[in-house]
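Take a look at the structures listed below.
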Structure I
Amino acid sequence: MKRLYITFCLSLLLPLYMLAGVTTYTFTSKTWASTVGATPCDGTSDGWLCDKEASEYATGRTAADGRLYSQGVGVKTGTSGAGATSVLSFDEVRRITVNFCQNSSDGRGTFHVQIGDNDPVSLTINKPAQSGQGVYNRDSVINFATPQTGKIKFWVDCTKNGIYINSITIRSANGGSSVFTMDTYQLVTDAAQLQDSDQVIFGVYKDGVNYIMGYYDEWESVNNIHAIKGRYSSDRMQVDADERAIYTVRIADLNGQTAYVFQDELRYEEAYLVASGGQTKNRLAVWTDVVDERTYGNYGFWDIRIENGGEAVITNLGNSKAKIIQYNANNNPTLFACYADRSQTPVCLYRRTEAIGDVEAIVAPMVNFGTTIETSGARTIQVNANRLTQDISASLKRGEVFSLSTATLDRDGDQLTISYSTAETGHYFDTLVLTSGDVRTEVLVMLNMERKMTIAEAVHSEDYATVYLTDVVVTKKFDNYIYVRDETGSMLLFDRGDGETGKRYGADLKAGDPLSGVTGRFINYFGVPEISPTAQFSVGQNTEVLPEQAGEAIDSVDVCRYLVLEQAVVDGWTSLTYNGREYAVSNKFKLSSFVTGVPTRTYVIVSYDYDIVTLYIIKQDTYPATALTDIHDADQPRVILRDGTLWVKTNQGIFTLTGALK
């Protein structure tokens, strides 16, 4: 009792602003109506009273990297001075953060704020240092050396184009709890983090694809589970809760192996995620049992392996051939299903982390730069804190590759930018240490630096490895097949498209287009080396691309090459003869007809069909006309009657009687 009494007395002696909280108001109309948390402000008990209306309100959108784009209340040059006054009075205000953007990269003006009877403070809004960034919402901070008390009044003077105010965040003695005290869903980076009865959300392990797995609904699909929109943090370490996407984890022992069961207890109670495709289908469903001894085996049990700092390889332990849960961006609508190999977009898991509550704490997300070829980069995280009496010190244990934007953060939390710089490949780790008095937390920082590969190097990659190619050129484009080459070899880009927009990365490509920045997952598909691009690549100035001359024979080393065959004779729709050898032919590129039975200059892409080297014919050129009188040293010419036409066959080719080489 004595210890508790002393602590209580000490807390009474502390200035109120030492225990400050955070209140964020987000504006929802041009009359400065707002919401705080999820509760609409009623304009009397909290919120703001409009002093002067703005010109418009833009709901905006969220960019692929999580940044807000043109969102907020618009103030233009004709409406300068628009603003509002808070209904509530705030005690000991230490900081005000304004989230704003411009409707072009050159919007300019001034944001003014006044607390009570204190002098107004101004924040100048200029053209951003980086061109084109003005349209994205960003934060600017006003600090008060001496905390101020009173109602908050603000107004915006716009001198050029437009300025949009999205939200105002107030740090004060009577502010609410920090945002981290809400339950969150954090990325699972190790299967050991999962505990029995955890609630999880299935996400997509790919930047820019903002979908999560919904619940099983026969109105949507009787065979698979539909995707729904999800809201990810910019670093994809966190996803917002959504009751339509929550599953409960059960951990079991299956024949001595740790196995996981995903129960949909929120909607169906005794229902479990199963792989129900048998030996022929790619299916994922929710059924009422986990074992089917006759057909599907242990189809409700799963193995979980975490790779690359968060990629979840979730494999079914039943009898169905399609076992691995993945996201299918190509289906319309997009969905989650099971597949026999890792051919689709990988998934990840987010685990519910309960509210920490009204205790001293510092919370920050793990920083995972992932796999990259960029020799430098940066990522900004939000460090949240609750009930601290001292500012937060930030440091790195190693500080060799990574660096911090500041060594001190506000005691109520702040943004922190972590940067890296290295030219060497490899895996890098460091520990971010955050301390405030006796309160301490550590956060892992990770980076996997890769290098660009030539095609000759890339074709020896492990299946499903992430590959970054050196510059290549397109030799043939057909549908979602993009054949490319560099000085070392040839391969296929199998363009599955962007899972967020559904658009293919190479939709408008043509032969001769040079590509840079090609990255994706590699697979040797039955002898065909291919990459499924996972990001948009750059396309250069189109140039002529010439075929390579075929050698004496064509075999597996020529797969994906663009070749020209001289004096090739197409025997029919399925074969041709070149240098006395017969090769399989496929009309992959859907030509209307072939020139058959006579030598032609034949252009092909070399591929495989059912383990057989197969030539995909691109086009054929007939040889130029030659007069019979120009034929010299003919070796035993023969006259041939074919299809009602007379031909002369010599050691120089087959000729019509008019001299045209067929």
Structure II
Amino acid sequence: MKKFIVVCCLLKAGLNVNGNFSLPDTLFLSADTVYIEEIVVSTHRAPAIYSGLSRSVTVLREDEIKMLPAQSLQGVLGHVQGVDVRQRGPHGVQADVSVRGGSFEQVAVLLNGMRINDPQTGHHHLNIPAAFQDIERIEILKGPGSRIYGPNAYSGAINIITRGFDEPMVSGSFSGGEYGYFNTSAAFQFQTGSLGHRISGSYGSSDGYTDNTDFNSSNLFYTAGFNKGNTSFDLQAGYNEKSFGANSFYSALYPDQYEEVKSTFTGLNIKGGGDRLRFSQSLYWRRHYDRFELFRYEAPDWYGGHNFHMTDVVSLDAGLSIPRAKSITAMGAEVRTEQIFSNVLGEKLDEPVPVKGENEIFYEYFKRRNSVNLFAGHTAYIDNFVFSGGVMANRTSGLSWKFFGGVDVSYAFTPGWRIFSSLNSSMRAPSFTEMYYESPVHSANPSLKPEESLTAETGLKYSSGGIYANITGFRRYGKNIIDWARLDETLTWESKNVTQLDTWGAELSFAWRNFSDPESFFRSADVSYAYLSVTRQSDEYISAYILDHLIHKVATGISHRMPGNIDVSWHLRYEERAGTYTDFPSGDEKPYKPFWITDVKANYSTGNLTIFIEASNIFNTKFSDIGNIPQPGRWLISGLSVRFM
């Protein structure tokens, strides 16, 4: 009887989940979903039962995000096991995010299941057109995901799920703090007939925590949708704009750098079907502008001018799933176009194109590539076993067909306990910057090959009664790895498929959640540890990026309730990084120093009003996690949010 209930809930909920896509092994609930602790419902490629999870996935829900001492997506991700966030600018300005020792180019970033990776450079992957307050859940797949999401999910995938529009509501928030920090946001949810709407906007700014680190940021996001029978429709549109002082972002020789970025996004999801066949379709377009100034103020005579880039990504994704009593078969296809107009990146245009909003500035270079991705997979539930396997076939402009697949298996030997193993291959196409960037100290390489990998993973996990624990080990063999490399310090850097990497690691975590009991003093506790070792075959090359991984990462947290409806959370994080950086002005190569960071946050809630105060880096630790860029010391922020209706 128990198995029958699980399967029936799975079939029903797979049709009624507000139109969002999500990872195939994660928590994905909606107002129409029947919740049983053993299951999780998802709609990307095929639904999956949570108890049969055969991969390493972390899900951050709304109540957990609310308790974290963070005011941005990158701040939240910094607390996740196996995720490496290297900030150039805090509070959502710019950060490079990677998973399990991969580079910042090797992770797929998705907004409601739609892959929004920027083809110019991974530095722009987190420029999403939604405010931090719009985020309802974050799902992180640790390990290769190309057979599900296509290229870019080389070492992992991060899926950002925004809020739905299930009931009329008006909300607003305001916060302020040191260094002239200011942030405000508002959201409106309403119905027009059977159509639900949500409109949200935000604005944030700061004077900067040191010279040339000021920023301004704004977001506008709109979603609309309805369900009719077994069919759901979901429309999304968003705009993001940021301008910021980029102190030493790309070179410590020039601390007065400045950057402006803008992104627009439009996406449409349609899903439907019945008990025997379900379908999903998505069409989306993302445009991103980037204006980079090496000199914000006075430029020397030799300076040739600012860099301008405009990228477009258009994707059509369609899928079918066939559910059975003890199995699910899924298949799908994606047609994707990526292109760039630039005054420095790409191939020479016959006719230059004017840069919108600029006087006598032209895009002189252009590059487009098309790709087709075909997916097929099958999951079978046999007693206490879950078997799943799949394959992706990829064809990218100028390359022949390539196939990447994998298999996962898990076994529940007692209620709550499950052992799992997987073997998956993956790939990543080079970015346009890696292919075409040229400077006095760097040579371009348009002939770069895609990166490829094979990853084996095994682990043991426990989930029951608010307790979650896992121990996982993995090994990844990567070939054709792209890096900036050179044979001698006197030579220029060049983008090259320079080496093969052997990466292995171990992860341990324990978490306890008790948010449902308002009388309990302790609300949650967690501790996690991740270890990484990366070795390469081509030791003769000097590497710029690929070996700067985290060796050790420890993250702990505890939250408790104080008298007066005050919830307090304490978080302690330790990071030790491999690799070195060139110090300026000395010019010496220096290793990264390990550091501990302590953050605390307190929330007071009464009715629809919440007031918070947050102190990050309370011991004012001096540290750098990328190059010569110093990170902020102690930073106090407080604010409030209110909800009406």
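Please compute relative contact order in percent (Cα under 8 Å, 6 or more apart) for structures I, II and give me the label with the greatest value.
II
Among the shown structures I, II, from which was the value 24.6 of mean count of other Cβ atoms within 10 Å over residues 86-93 calculated?
II
One of I, II was used to calculate mean projected area of the Cα convex hull in nm², for residues 326-437 alone, giving 10.9; which?
This figure was derived from II.
Given that Cα extents along the principal axes in Å, for residues 94-333 alone, derived from a single structure, equals 69, 40, 29, which label among I, II identifies that structure? Before the final figure, lay out each step's value.
Details: I: 79, 38, 34; II: 69, 40, 29.
Only one of I, II returns 69, 40, 29 for Cα extents along the principal axes in Å, for residues 94-333 alone, namely II.
If you work out distance in nm of label points 7 Å out along Cα→Cβ at positions 222 and 462 for I, II, which one comes out largest?
Values: I: 4.1; II: 5.1.
With respect to distance in nm of label points 7 Å out along Cα→Cβ at positions 222 and 462, the highest-scoring structure among I, II is II.
Suppose you compute Rg and Dmax of the Cα atoms in Å for every structure in I, II: which one lands on 23.8, 79?
Value 23.8, 79 for Rg and Dmax of the Cα atoms in Å corresponds to II out of I, II.
From I, II, which structure was distance in nm of label points 7 Å out along Cα→Cβ at positions 270 and 430 = 5.4 calculated on?
Only one of I, II returns 5.4 for distance in nm of label points 7 Å out along Cα→Cβ at positions 270 and 430, namely I.
Laboratory data are not the source of any read-out in this text; all were calculated from the coordinates shown. The structure presented is a predicted model; accordingly, all values stated were derived computationally and were not measured. Cβ atoms are built from the backbone, for glycine too; each structure is taken alone.
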